[in-house]
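Every read-out reported here was derived from the displayed coordinates using simple, explicitly stated rules and does not represent laboratory data. In this text, all values refer to a predicted model and were calculated from it rather than measured experimentally. Cβ atoms are built from the backbone, for glycine too; each structure is taken alone.
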Structure P
Amino acid sequence: MSYISYEDYEIYYEVFGEGEPLLMIHGNTASSKMLKEEAIYYSNYYKIILVDMIGHGKSKKIDVFPKDYWIANTKVLSKLCNKLKLNKINILGTSGGAILALNFAINRPEIVNKVIADSFIGEKLTIQEAQKIKEERQIAKRNGADKFWKYMHGEDWEKVVDTDSEMLINYAREFENNFKNKLYKISCPVLITGSLKDNLIRDIDKRLTSVAKQIKTSFTIFTSEGDHPLMLSKKEFYRNLVNKFLKVTLNR
C-alpha cells in the first residue's frame, strides 16, 4: 500500500493503468473503494490515481478533521502530484470529491487539464443543511448504511462518519462558500453533471447551474434518470459521457 505524508496526515493512494493521468476522488464518508469498479474500467484508457481523502478509508484516522477541509485536501493532492511527477492531470470527483476537484483546479491551474464534477451540493452548505446531513446519517446507521460504511473504512467506520459530520457543521459556520468565491479562476474545461432525481441534494440543477455560470469553460449535463451519485447510478451512461468528454479535450 502507498501513502503520502502531509503535516499530521497520512493519505492512502494507488496508481494503475496506462495513459493520460485521471485522478478519481470519492465523496464524504465513502472511500476509494466506492470508485474501484469504475477505476478499473477507466484504467483501460487512462493512468488512474485513486486516493482516500483525509481521515477516510485507508488514510490515517484522526479525531478532528481540518477546519478548512477542502483546502487541506488540495494541499495533500498537490504534494502527491509533485511526488508522482504529474505535469497534467484530469480529475473526476463525485459529491464531496467534486468540491475537492474544483478547489484543486482553482489552486493548481497549471497542472489541471480537465475536471468532471458530479453530483455535489454546489457553492454553499448552510448550517441547517449540515445539521440535517448529520441527523440523516444517524438514522442511516440504523437502516443498513453501517454495512456500507464498514466496507469503506473498517471497524472504526462510525468515527469517520461522525467526525465528517462535525466537520461539515463547523465548515458551514466558518465559511460561506465552498470555493471561497474563486470559481472564476478556473480556466480548464469543466463538465458538471447531476441527476434531477438526486435523493440527497435539493434543487441540484439550480445549485450546479450557479456554479457553471462562474466558470467560462464549463458544460452542464442533467438527466432525469439515476440518483446520487449519477456516475454510479447510471454507469454505462456516465462512462460514455466521460470518455467522450476527455477524448475531445485530449485530442485522442
Structure Q
Amino acid sequence: MKIGFIGAGNMAEAIVAGMLSQKTVAPGDVYLYDISAQKLADHREKYYVNSCATIDQLLQVADICVLCVKPNVAKGVLQQITKDNICLLSIVTGLTYAQMEENIRAKGARFLRIMPNTPLMAGEGATVFAMPHTLRDDEFAFAKEIFSASGLVETIDEAYLPAVTGISGSGPAYVYMFIEALADAGVKNGLTRQMALELASQTVLGAAKMVRESPLHPAVLKDNVCSPGGTTIEAVSVLEQKGFRGAVIEAVDACVEKAKVL
C-alpha cells in the first residue's frame, strides 16, 4: 500500500523513519505534503520519499493517509479532504472520531485515531490505537504492521486516549529531562559531558529493559539497588523529600487535562 502524510513535522518524520528503517514500507511508496517546501525538500533528500504540492495530489496517489497536523488547524485540513472512501489515520491530539466525521467533506471515510511517540524513529516506539475504529481489516492490519515493526502497539477505548497522551505520547520529553538532569549532576561532580550523557542514557535504557523483562514490580527493583545505609537510599530519600513522584504525577495530570481541551 502507498501511504501519504498530511503534515511532515517531527512526528510524521518519526513514523516515516521507523517504517523505512524496519523496511515495512519502501521509500517510493511514501508521499508527503506540507506547507513548508523546505521541509519536503529535506525529507526527499534524507529519506528518498515522494512529495506532493497539494493535499489533493497526495489523496490521488495514497491508499492510506496519515493526518499529522497541529490540533488548531486539523479541522480546517479535514474540510479540504474531498476524496470519498478515504482511509485516514489521525495522530492529532484531541481530535475525536466524532469531530473527524463532522468536519471531513469526503463520503464513506474510514478512521483510526493513533497516539504514537517519537522513539518510533529508533524502533522503540509506544503506539496506541483508539477503539472502535472504522477501517477495513486489511487497512487495520497494515497500520498495525507499520507501528508494530517500530515498537509496542496497544489498543484502548477512545475515552482513555488523553491518558495515553500523558504517559507515552508526551512521556519521552519527561525522560529526556531526567536524563539531562542526571548528566548535569555527573558533570557537576567531575565527569565529562560525553561520559555523563552516555552513562545517564544507558542507565535509563537498562532500567527500562529491566522493568519490561522482569516479573518484579519497579518498587522491588528499586529496593534491590538500595543497600542498608548505602549511597542509593540516600539519593532516593532526597527524591522523596523533594516530591519527585508527586511532580511526575501532577505533570501527567496537567498533560491529560490539556489533551482533553485541545
Structure R
Amino acid sequence: MTAKQKFGILVDFTKREIQAKHQGTAFGILWMILTPCFLLAVYTFVFGIVFGRTFDKNGQETIYDYAIGLFIGISIYQIFAAAIVASPNVIISRPNFVKKVQFPLEVLPISSTLSSVVSSIFSLAIAIILSIIEYNNASTQLFLLIPVLCACILYSASISLFLSAICVYLRDISQVGSLISLGLMFASGIFYQPKDIPEPYYSVLKYNPIVPLIDSARKIVLWNEPVNIPKLAIINGIGLVAFIASYRVFKFLKRSFSDAL
C-alpha cells in the first residue's frame, strides 16, 4: 500500500471518528463547541470565583481574563487526554481489522488523535475570537499557534501509537490511562502559570511538554507576549523523535497482534 493510499485512509477514518462521536445527537458537531464551553463555565466558577484563582499577570486581571486563559489550557490538554484515554482501546476494539484484512493499523490511533485535534482547534478558535473582541490584540503572532499544534499532534500521536500497541498485550493500560489523564489535568498548568509551581516540584513537572505548550498558547492568543521560539523548536524536535520511536515500536509489536487478540 502506497503512502498516498494510507493518507487517504487516514483522512477518511479521521472524518469517521468525528462523525461517530456526534452521530444521532440533536446538536451534532456543535457538541465540539458546547462541551468545552460547559467545562469552561464549571472550572471558571470553581477556580476563578470560588477559589479566586488568577494568572496574576498585571494585578488587574479579571474573571474574563482568567476564563480565556483557562479555556486555552483546556483546549491543549484535551488533545493529550483524548490520546491517553481513548488510544488503548483502538486496536483491541477492532479485532477484524487485525485478523481478516490487510489494513494499515497505525491509521487507527493516529486518526483518533487527529479527531481530538480538530475539536481543540474549534475551542482555540473561540478563545482567539473572544480575545480579539476583548483586547483587539490580533497579530501575526497567531501563526505561532501552528508549531504549538504541531507539537501537540506529534506528542499525542506518539502516545496513541505506543499505548494502543502495548494495550494489546497489557489490558490494564486502559484503566491506568484514566488515572494518568486526571493527574495531568492538575499537573499541566491549566489552572496556573508554570512560575507558580514551587521547587522541587517544578524541576520534575518542567519536563511535562504540556506545560510549555499551554504557556506558549496563552502568550500567543491572550497576552500577546514573545514566545520562546528556540524552545518551541526543541519541543517539536523531541516530539518528532518520540513519534518515530513510537511508530517503530508499533510496527514491531504489530506482528503479533493477531496472536494476542
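When mean count of other Cβ atoms within 10 Å over residues 102-109 is calculated for each of the structures P, Q, R, the largest result comes from P.
For structures P, Q, R, calculate distance in nm of label points 7 Å out along Cα→Cβ at positions 70 and 222 and state which one comes out highest. Intermediate values should be presented prior to the final figure.
Working: P: 2.0; Q: 3.7; R: 1.0.
When distance in nm of label points 7 Å out along Cα→Cβ at positions 70 and 222 is calculated for P, Q, R, structure Q comes out on top.
Assign the value -13000, calculated as helix-only ellipticity at 222 nm (-39500 (n - 2.57) for each DSSP H run of 4 or more, over all residues; to 500), to the correct structure from P, Q, R. So the calculation was done on P.
Of the structures labelled P, Q, R, which one yields -0.26, -0.53, -0.88, -1.26 when log10 I(q)/I(0) by the Debye sum over Cα atoms at q = 0.07, 0.10, 0.13, 0.16 Å⁻¹ is computed from its coordinates? Present the calculation step by step, with values, prior to reporting the outcome.
On the way: P: -0.20, -0.43, -0.76, -1.24; Q: -0.30, -0.59, -0.90, -1.22; R: -0.26, -0.53, -0.88, -1.26.
Only structure R yields this read-out.
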